[in-house]
Structures are given as C-alpha cells and as structure tokens.
Structure I
Amino acid sequence: MWPEVLQKVTKYNPEADLILNKAYPFALAAHQEQKRISGEPFIHHPLAVANILADLELDIETIVAGLLHDTVEDAGITLDQIEKDFGQEVASLVDGVTKLGRLEFKSREEQQAENLRKMFLAMAKDIRVILIK
C-alpha cells in the first residue's frame, strides 16, 4: 500500500516524496511491534488513512499527520519529537486527532455528545483533524 500512497501524492505534489519517505519509516518504526485486533500489522491503519487522504489530494502536512496520527497515543512518541522532525503544523494536527479520542464517559449518550463537541472544536481550529480521524 505504501508505494500506492507515494505515487498518488507525488502525482499532484512532486516534492512530497522527501517528507513522505521520512514519515513512513518513522511511523513504521513507531508501530513495529504493534498488531491490530485482527492480527494484522498496526501500520496498515495509518497507511489506509494516508491513502484516503491522498485520494482527496490533501496537502502534504495532512497526509504526514495521517501516517503519524497514532504514534503519540499508541507508540509513545512525543509531540515535541513530531514537531522537531515534521514541523509545528503536523504536530498540531496529530495533537488534534489524539485529543479527539482521549476522554472516558459514564454513558454512551455522554460519549456521543462529547465526541460531537470535540469534533466541532477541532473543526473550528483545523478541519483536517476530522479528515484524518
């Protein structure tokens, strides 16, 4: 799937290969030992997200954030590290996606209401957070 994502993005953004070829190994290493509940490698999920974002021809920061969106929550990577390696905009998008899934709730209705609230707040800051999630 990675070659497909890279090909899609570089078709509309030829300079994107440099940062994408940095982001993919970063995400791959971060999720190296992780598996999905199905047993497949965890990296399949961020790759699928990046593939969808590439189909939408979104900007490179959004696609990189799509690749990295679970590294903070699930792999122990810090936002500072993402900012240092990929810039403030990518770190901000990853932070927004991470915050969308953090709270615990007493009831399903409470959870749905809070998810909507967080989604609206994230959209107000940067709609791309919702596209990544």
Structure II
Amino acid sequence: MPITYKKDIIPNSEEINFLYDDAGFTSYTENLSPLTDAIKNSLFVITAWDKGNLVGLARAIGDGKTIIYIQDIIVLSYYRRQGIGKNLVKQIISEFPDVRQKVLLTDDKPENRKFYESLGFFSCDDGKLVAFARFDN
C-alpha cells in the first residue's frame, strides 16, 4: 500500500511522541504539551501515513504571505530514504507558491545539505545571506 499524505490532520499525542522519540528529539517529548500545541497552532501541517500509522510529519509556521519557516521534517527511521521527507517538503512548498521566503534550520551535516539543496534550498553560509539564531534554555 502506498504512503498517503494528509493536510492539516493533527496526530494524537501518542503518535507525535513515537515519531519524535524515534527521531531522537527527546527534548521535545519530555514535556509533550507544548509540542502538541505548537503542531496544532502551525500554519500548515502535512503528515505521511502507512496503513493508518503515522510515519512522517512536517509543518510550516509564519504569515503564509511573505515568509514561511519549515519546521520538524520528521520521518520514522524505518521509512527513511524512500522519498517521504522530500514529498513532505514539496507539499509544503506547493502549498505556498507565492511566498518568496521559505526558511529552515537543520544540523550541519553533509547529508542534510545534499537533501535540502536537492529541493532548491541554499545554505546561508555561502555569502548570499547571513542567518542568526538565538536559543534560550
């Protein structure tokens, strides 16, 4: 059975917990309530399902007119390298065709650079832009 993608379906807490734990994002799952609220309050959520089981999720936050920030592109480890993450990002991009600025942050790993560059993103460390971030706690 093929993977199905669903727009603006918010998974339940158990599904979210399993997905984020599998990805190693345990700092999010230590207190699940803020994470589930963040997902519910996102501008757009796209999920991937296999036989009724959540296997991937990505979301966008922002104003939806001038900028979106793509957050939490997560695929269960068993399902990685099958194009699911790429499809999740493509669905977000296609949902906001008139938004000029599409931004994301990720770990600085060669495989991450390759993945996002294949989707048309470029690194802000190449001299075109500079990115700033502040992480409290």
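Taken together, the values in this text are just the output of simple stated rules run on the coordinates, not laboratory data. Given the structure is predicted, the values throughout are model-derived calculations rather than measurements. Cβ atoms are built from the backbone, for glycine too; each structure is taken alone.
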Work out which structure the value 13, 42, 35, 10, 1 belongs to, where P(r) over Cα pairs in 10 Å bins from 0, in percent was derived from one of I, II. I
When mean count of other Cβ atoms within 10 Å over residues 33-40 is computed for each of I, II, which one produces 13.1? II
Which entry (I, II) yields the derived value -8500 for helix-only ellipticity at 222 nm (-39500 (n - 2.57) for each DSSP H run of 4 or more, over all residues; to 500): II
